[in-house]
Every structure is written in C-alpha cells, then in structure tokens.
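Heads up, there are several structures right after this.
Please treat every number below as a calculation from the coordinates, not as lab data. Keep in mind that this is a model prediction, so the values were computed, not measured. Cβ atoms are built from the backbone, for glycine too; each structure is taken alone.
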Structure 1
Amino acid sequence: MKRVIKIILWVVVVAVLAVGIYIGWRALRRGAVVAPQGGGPTGAEELILTPKALSENPVFDYWLNKSTGEIYYVAEDGQIYKITAEGESQGVGSQTIGQLSYIKPSSDGSLILIAFGYPQKPTFAIHNLSTKTWQSLPEGTVATAWDPRSNNRIAYLRDNGTTSRLNLLALSTQKSQEILRFSQKDLELDWVLPDVIYFKERPSNQVASSLWSYNLKTKVIKTVAANELGLNLKWPTDGALGLKWEANALNIIDANNKSLAVLNIKTLPNKCAFNEFRIYCSAPSDQLNVPVSVFPDNYLKKSISFIDDIYLISLLDLGRSPELLAIKIFDSFISGIGIDADHLEVQGENRLLFINRFDNRLYSLDL
C-alpha cells in the first residue's frame, strides 16, 4: 500500500513540475509576465490560449506553402483561397472543384494534388499555384502520394480490374513508369521515407487492417502491421517516427512499427502535429468516456464530434520512458471556447493551425 501511495505522489509531482516548466517556458518566450496593479488580469490569465479564426469561409482542407510561408485552403465549394498578410481570404483562380475527396500538397506546398468527382467518377488532378495550370492523372487512378524530396515526381496506384499497379510519374517529362503489380485492392498510399512507399488499408475498429512497405531500391515488399483493429497512422516529414492509433491506444512508433512509447491520451494521429522535439495533439476533454467501440470509424465519417483540449508532448524522454506525459496547454472549459480540432499543423515555431469541425473554419493558436 505504501508503495502505491509513493507511486501516486511521484506521478503528481512530475505532472506539477511539467506544467510549471511549460508555463515558465511560455513566459520566457513572451517576455516576463507581470500582474498589473489595480485588479487587472493576472499572469496566469494572460497565459490562457485563445484560438483565432483565420478563414472567412468553411474550409474543406488547407496547406502551407513552405517557400513563401503563405496559408492556402480549399473552401467547401471547391474554390481555392490564399490568406493574405492582412488576414483576408483572397481567391486564387476562378475554377471550382466539386465532390471533393482529399488534397495532398507537394513537398514545398507549391503544387497540390486534388482528388474529386466522388463517388461517380473519381478524378485526380495536379494544380500549380504559380502558373495556375492543371494536369490530370491517368484514368483509373485510385490513390496517390508525392515524392517527399521533390515536386517533380508522384506515385499513383491504378486499378486495372484484376490487379493494382503502382506507377511513378515525372511531371517535367510527363513520362510514367510502372514499377509494381499486385492483387490487393482498396489501398491508400503514403510516401514519407525517400525510398519507401507505404500501402495502407482504411482504418476501422470493426474490421482489422494492415500496412505494407515497398522499397524502391531493393524492390522488396514487407508487412509492417498485420490485421490490427483501428489501425490509423500519421508520419512527420522525415518519416523517422510515426503516430499510431491501434487497440484503443496512441503509440509513437519507428518506421518498422516498433512501439517506442505510449501517450496517456486517447486521440487520433490526424489530430496531432510533429514539431522537432514536440508533438501537439487535440483530444476529447472527457477522456474517460471516449467511445472506443466506434472510434475511429464514426469520427472519420463525421457522425460524432468532441469538445477538445490541446496537449503538448515532449519527445526528450523518448526511449527512456514507456509512457510520455501529455501536458494540457489549452483547456476548453477554462477558456469557454469549444473546438473539435482536426488536421493540426505547426507554422513557424509558435503557431498551431487546425480546422474546427464545429464550424469548419481554419483557426490558429499562438503557443
């Protein structure tokens, strides 16, 4: 009994220290916070984070142009916008796209690949933001991924009826090369490591799914994860680490699906963002009542929503502790602001972007 009490006290002390360190770090970044005289806001109140709406329209999805630092988004009506330095939404071109499925930006964000026309006639096209030109991918394409090192090459998967065929397309020459045939169907593509393309099945907590990798140099296909319920993954840009939701837990993994640590929050990888030695995650405020029986299925289908808090996870103890502590940096109850944050991205060093699924607008949070 005494040992249990000691463990509980140790956990509480660590949590308090972690929160204190984070508040001190934020204070140093913003300068010393001094409580003003005369009953004004205290330093603690000044440290409460407040999300700010950036888009004037509901957003289907967004991305960052890393060359210019500009934020772009596709509105729900298919129109592309840029957020100006003054914070206004400026239309880019006059073409609109209907029946959107997803968008994928190139490595620097100067080109985007848009999947649309679902479910009647799935179509994939590449849009160049500077030249305002469009290029369609071959008919029969069912999945795509950009080369993580280049804006000039894209991988695409075609359904040939009896087989799936993986192709590489060089945009500058318009030459396409078939590199692999296999029988597996209904797959998505991730291309994060320079020479490794991942094939993944759609996540579900009702049907087990798997993940395979294909090495472009060695021509070897390897099973990375087999028959896991709820399998849902997200990789940072370098692909060295990944986040995986599986068996109702969020894990940090390496490129070979080896678990490196468990996070003490229940949330999906797409509600998290990597930033060097930190991860930011939005997660349901009521962690004790996350409906794991329908998670992630119903959330991905947008048939359920949550009020979220936002957490910071330091990676400095990765490899030394089996569980990493998530420190809450935005509390929906304290702030009085309800968000359901999806597609998190870090802009610069101290700005978090996300889509709030309650109104589908793009928001920022100064860290």
Structure 2
Amino acid sequence: MEVEISYYEESSWRRYFTVDLAELYRSVRRVLRLRDEIARTFEGKNMADLIVNNVYREMLFGGFKAIEDRAFSENALARFYSECFGLKIREDINRIISRMREGMPLERACEDVSCTVEEVPFISMLREISTRLKTIYRILEGIVEPPKGEEIEISDSMIGVNVVRDFLNACKRLLPLYNPMSFFIMSVYSVPLFYLREEYPRILEEEVQTLLKRFGINLTTLIEPDIPDERLREERRIIGLEKNCVGCLIRDVLLYLYQVFQQENLKRFFEIDDEFMVYLRNYTQHVKESLVIERFDHIIKTIKRHSTSYYDKIKKRCEISELKAYTSNSYYRGKVIGGSVEIDDRRVNYTEFFAFLAPLMFSGLAYIEPVSEREFEWTCILGWE
C-alpha cells in the first residue's frame, strides 16, 4: 500500500469493523434476505397469477424475446434474476413460446406453468461469506457491535440489481488494493519475521500486540529453522495469523470477494473487473522492482522443477490466466531439515528460500501453512519474473 497503514491505532480497527466490514455484512444480508423474499413470493406459484403484478412480470419476463433457443436477450432482467437469484420457470420456456405462436397471450400461455427458486453459485458464495462474517462479529462480541439487519421487500423490479450493485461496491471497498487494513491482514497471514519488522516497525510492540489481539488479529510462530542457535531461530522464524482467529476469517472472506469479481454472469450485468488479476498485476510489479531476480535464480528453478500448477486447486477462488502458480509437488509440501528446506528431492537454504518468498508472502502472493512442527504446505505465484 502506498499510504501508511495505521495498524497500531485502535480507531483504525474500530472503523474497519464498524464501517468497512459492517457495510459488507449489511449488503450481503440484504442480498440474501431478498433471495429469501423471492423464494417466498415465487416458489411453486402459478405464473399467470404472478404476472398480473407488473413488478413480478418484469422479473420473470424482462427482456423476453419469445424466440426458441434464444428466449431472452443477453442482459435481460429475467436472466439476471435467474442467474443471480435462481428465479426460474419450472417448465420448458419453449412450451410458452409455442403457445404464443398459436396466438395465445402470455397470460394464457402461462396458465399451467409455475415458478421455482433454485440455489445458484452466487447465492451459495454469499452464504459462505455471511457465515464467516457472522462468526467474526460473534467472536468480537462486546468489542464491536454487529451491524443491524433491515427488512426488504420487492417494491420494484430493479431491487435485485440495486442490492447486488451495492454489494459489489462494498466488496471492492474492502479489497486489499483499496483498503489498507485489509491489506495488513493479508500481509501478515504468513511472512518472515525479519521482513515484517522492516515493513511494520511497531508490529511487536507490546501495546500493538495487545491491540491486535483485542480485535482477533492474533500472530503466532508458524515455522522456524531447525538450528540450535536460539537467537537465529527467533530472527528467521515465519510468523502469521493463528488458525481460526478473526484475521484468518477475514482473509477467507477476501478470497471469496475475489471470486465474486470473477463471476461471468455478474460481468454480463455490471461493469466489473477481475479484481484478483488487477491486484496481481499491481503487486507483482512491486515485487519485481524490489527483488534482484538473478540472485534468486536457483531458488526459482528449484520451485519450478517438477512443479505442479496450483491452478486447479485455487481456480474456484483466484482464477489465474496470465500468471502461473507453482508449488513443490502434488502435495504442495515443504520440510525444514536443519537450516534447509526440502522441496521434492532437493534442498535449498532456509534463509534464501524465505528471503525470495518474503515480498510475495507480504503481498499475499505466496504463503505457508504448517502441518507439523517441521512440515508445511505452501505455494507462490510466479510467471511475472
């Protein structure tokens, strides 16, 4: 981030949880409550009765072309409700079209046709986000008040478009590229201590640690070199967010938000970018400018040797089209042996390995997750070097 991150100020964290994250939570709940209202209003109901109401008619048939195999225009309002909220015609739409070709008005053609409301990927994703946000505010009970809910009703046919647009705006405001506190959380997920101290000089001050823990941003040792020198072990350790703390839950939410901006159906109705790729292009450029690539050539070659693309594992959250993610093998495992890290059948110096990964880890483009005292899962995104 180009602005200073006030991770050491309580007011910054309070604003983050009561304004930024709260607005996301409110917008998620509005979308989900509207989906529930749509289900209550339309599920199993006769379409001929529904379309007497002009609002419902537009939600079901907005953009209707009455052409077989192309019943609706590409960005039809009815397609929006179908793809984003699961509002669908239970029977084959072509049956309605064929009846209309015989001279029947739409109302008569729908007399024995009913609606259904299905679970769609967009709504399933929002349920996952909502679950994590609910857990965050439950953990912070007594420290931060959760945002109040609000009732919602289907007052006009554009209400779905409006609540989803508000949700997308809240999502974008929270992403690390635009929100310093979100960037901070992503940057401390796992990172060498020596690099973290350089970027955040006050990070280990007792009062700062107390503040971070108060808001659930709990830091712990993830892995360290297996060497007898206690001072060196301390300096070279990798620290990061404690599993299941508020910070981890927020990181998980942020990954889901990147997935939101990769939904093709949303791109059809809203002008949005793949925000994960926007972030990647921005921060890989920062990394490239800060590293002497030639110095780490042997580390890069080791990472790529016998590597398996990480693409398949993360494609549901972080689609990568131009940059490649490489890991050590199909299990994405590394092992600390003395002052080395073992990757596949090769060993590299522990300090050099993490010195190369440090700016990537800090930028959220690489990470490790311990699986035992000496083993860890890991990945890093390459292709920019």
Name the one structure among 1, 2 that helix-only ellipticity at 222 nm (-39500 (n - 2.57) for each DSSP H run of 4 or more, over all residues; to 500) of -3500 was derived from.
1
Computing distance in nm of label points 7 Å out along Cα→Cβ at positions 55 and 335 for each of 1, 2, the value 1.8 comes from structure 1
Match the computed value 11 of relative contact order in percent (Cα under 8 Å, 6 or more apart) to one of the structures 1, 2, and report its label.
1
The value 20.2 for mean count of other Cβ atoms within 10 Å over residues 151-158, derived from one of 1, 2, belongs to structure 1
Re mean count of other Cβ atoms within 10 Å over residues 183-190: value 23.0 computed from one entry in 1, 2; matching entry is structure 2
If distance in nm of label points 7 Å out along Cα→Cβ at positions 71 and 191 is computed to be 2.9, which of 1, 2 is the source?
1
